[in-house]
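A.B. asks: Pasting the structures in now, so scroll down.
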Structure P
Amino acid sequence: MYTSLPFNFLGIDEHSSFEESKVVVLPFPYDSTTSYRAGAREAPIAIINASRQVELYDEELEIEIYEKVGIHTFKEIMPDMRGPEHQVELVRKVFVEVMGAGKFPVMIGGEHSLTIGAVRAVKNFYPDVSVLQLDAHTDLRKEYESTPYSHASVMRRIFESDVKIAQVGVRNSSKEEDEFIKSNHIFSATARQYIYGYYSVEDIADALSDNVYITIDMDVFDPSEVPAVGTPEPGGLGWYHILDILQEVTSRRNVVGFDVVELAPIPGSPASDFLAAKLIYKLIGYCFRKNL
């Protein structure tokens, strides 16, 4: 009921019906608890627009990914204006609907708080699920700006749902969050630690369970590559750093869904939008390459 062709991810007509597609793209234009630079609500339409310029043939995998898996796109799912907790529940319900139909969910945010609802849904289908968080921030605050459903509290809510988490790319954390990480023995690799080899891609995969949900906050990238984020932090990871991590995790673990969040498009500067679109397409290919 959310179909909107031809304005869909990649701009494809073939292999895009809900029935024949293994992958369903879920655009959530939501931006309510952002605490610095707003604009994440504009990301889904910007990423989908940019995706129409992504080459359908992947030179690394040597296939046209969409032909092999089928990619269906929901129309933008409008926010629940009653507040962040209701928005999280909306995301959960949509994920349950999609996964109940046997589809692989790919969420385009929107702000990071959306991931709470996604993981709550995924845990119903995969009780042992763990979460790989690629992010500049730990997002482990008990609450932030008077709400426990803030983008700055997303991983705290997920951890409290008895879900194992592994963080990579961190370069900003509060004292409270740092103490929480240490006291709960959470795998949290800073960008500096990863870049300088203190942690390897093998270490990251080892920190995860068999079934994995991946959440990618676009501020994990260095601002020189992705300036269009709500809370940019210097010293981030690069395109090939991220691909190396994703290649290792998808080859050794069963990825059951993922999201890309916190892009805040800059008018007239589409490079960040395009990178996000290509990243989504690339990661879909990685997730399904074992069966292609």
Structure Q
Amino acid sequence: MTVRSPYSARLDRIPVTRRSVRTGQSLTRYWEYGDPGDQPTIVMVHGFRGDHHGLEPVVAHLEGFHILSPDLPGFGESEPLGNVHDIDGYAAWLNEFVSSVDLAEPPVILGHSFGSIVVSAALARTGLRAPRVILVNPIAAPALAGPRGILTRLAVFYYRMGAWLPERLGFALLRNRAIVRMMSVTMAKTKDRGLRRWIHNQHDLYFSAFGNRGVVLEAFRASVGNDVSEFAAGIVDRTLLIAADQDDITPIAAQRSLVDLFPAATLEILPGVGHLIHYEVPGQAAELIRRFLADDPA
């Protein structure tokens, strides 16, 4: 069963085309929103275990922009990489994706959650450049450190079991609806019952669309073994960090420390929301993005 999106009326006004491009040895599927003549172009990179659908609520509030939103390799409709799904592999993929779509001007690049690490690594290590960078719910500190480290280690064990068990049992564990729902309930902060129901339905529909068990384990290791702070000093492009005061993944103190590591970054904190800014308050995030892109540093 599919629950109707509260943002569908907005999204329906924006033209969308499903496209694909070869990146290295694999096929990347991506969705183009808006008119290519609209500027600037924004390339959006979603988070771990999701696909392009997760960022559609933000797209719905950015009418008038040209947006390209790929599924990460190994997730959604994109094929796995031809090599290891580590942070260097994903960074190289993003650099090649931007080159392959053949844009007239370098795009603005946005990353959410794990996508914030992929974007940061690509900008710091591959020579990718962007006129502006936007990181939503950035992973600001090592996931295995601090008060949430024990929970992260339990998650590591869960993914290892999913890869170790026989195929049928491994897939059943990784796609277990009760575990997916527990994660969704934990992260959702909204009190709106209708919105919570839709968020849970989104995770039910798209959180288990991965290529194989190996991809999930490799990508998970990349997500917990790296964070944006490793790459921040090497990102010279103007950057906007959009964080949440109830984020269960990265505390606000870490976000305030992170922004100081960038040569040119601004931190905006949204109240009353957690790690699901893109689902719960996409309109507020889009407004911050519009202001950031309209701001003339001169």
Structure R
Amino acid sequence: MPATLRPRRSFLYMPGSNPRALERARSLPADGLILDLEDAVAPQEKESARAIVTAALAEGGYGEREVVLRVNPLDTPWGYADLASAATMPIDAVLLPKVEGAERLRLSLSLLDALGAPERLALWCMLETPLGILYARDIAAASPRLAALVLGTSDLTKDLHALATRDRLPLLTSLGLAILAARAYGLAVLDGVHLDLADDEGFAASCRQGRELGFDGKTVIHPKQIAAANAAFAPSTEEIEWSRRIIAAHAEAVAAGKGVVLVDGRLIENLHVENARRIVALAEEIRRLRQG
């Protein structure tokens, strides 16, 4: 399944230094987990967190959830060792923080290859600084091993000297540039976190906005946010039914030698059919994961 069709409605950040959290993650309904060795781990716990994550992954039990390891930057004392461990871990991707150009991605890939990482191991990049946003296109085009862009909206808001408003108007230009870069190069793209755990209404609004903008899903910081993100970024029943009608009507028109089809008075073209097929495929994959 193409990267953009794999369900990525919710990705939960899990602190690598917390064994109990990593244990609980095995039963949570998130589409993916980001096991964090960077921001969520204090400097004095970096080494032990890497060992804790290694042990948890070796034990397994995460099912079909997509597992991503967020490493420390290479210019820190822990970055190289994080990549060396990632090369041998049973994970789907390595998430590089604070990426501001294609060279950081290429260097990390070359190191992973030298360390014996499997070719299937993907790279994800965080865009969380103004420079990262400005170079989003170069980063997205840097390697076929790049699979996703992840927004770090908290750091970005700080660096922009912007206000953290509920409508996120100060971030719309940055969000749009990241989405454009991701879609231009066939990547998944995940929205940033919502920090106020008491603001359920604000979180739901952020999810709705992210879905409307075109994000594949939401990064979350607490299990209580998973259900709302899953609901917001999944195709609705109405979307699925409409998509199936479009596909069926188009197939009938093609069989009858017609190039144009109307459904409820709406002109349906190939672009609508392609999007309908994407929606149905995503819905079917979500249903399969629920039943698994």
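Each value in this text was obtained by applying a stated rule to the coordinates, not by laboratory testing. Note that the coordinates shown come from a computational prediction; the quantities given were computed from them, not determined experimentally. Cβ atoms are built from the backbone, for glycine too; each structure is taken alone.
A.B. asks: Which of the displayed structures (P, Q, R) returns the greatest value of mean count of other Cβ atoms within 10 Å over residues 8-15 on calculation?
C.D. replies: Sorting by mean count of other Cβ atoms within 10 Å over residues 8-15 in descending order puts R first.
A.B. asks: Turning to a different aspect of this structure: Starting from the value 41, 21, 15: which structure in P, Q, R was Cα extents along the principal axes in Å, for residues 64-111 alone calculated from?
C.D. replies: The value was obtained from structure P.
A.B. asks: To test your reading of the models, identify which of P, Q, R gives 1.9 for distance in nm of label points 7 Å out along Cα→Cβ at positions 120 and 240 when calculated.
C.D. replies: Among P, Q, R, the structure yielding 1.9 for distance in nm of label points 7 Å out along Cα→Cβ at positions 120 and 240 is Q.
A.B. asks: Distance in nm of label points 7 Å out along Cα→Cβ at positions 80 and 104 was computed and gave 1.9; which structure, P, Q, R, did it come from?
C.D. replies: R
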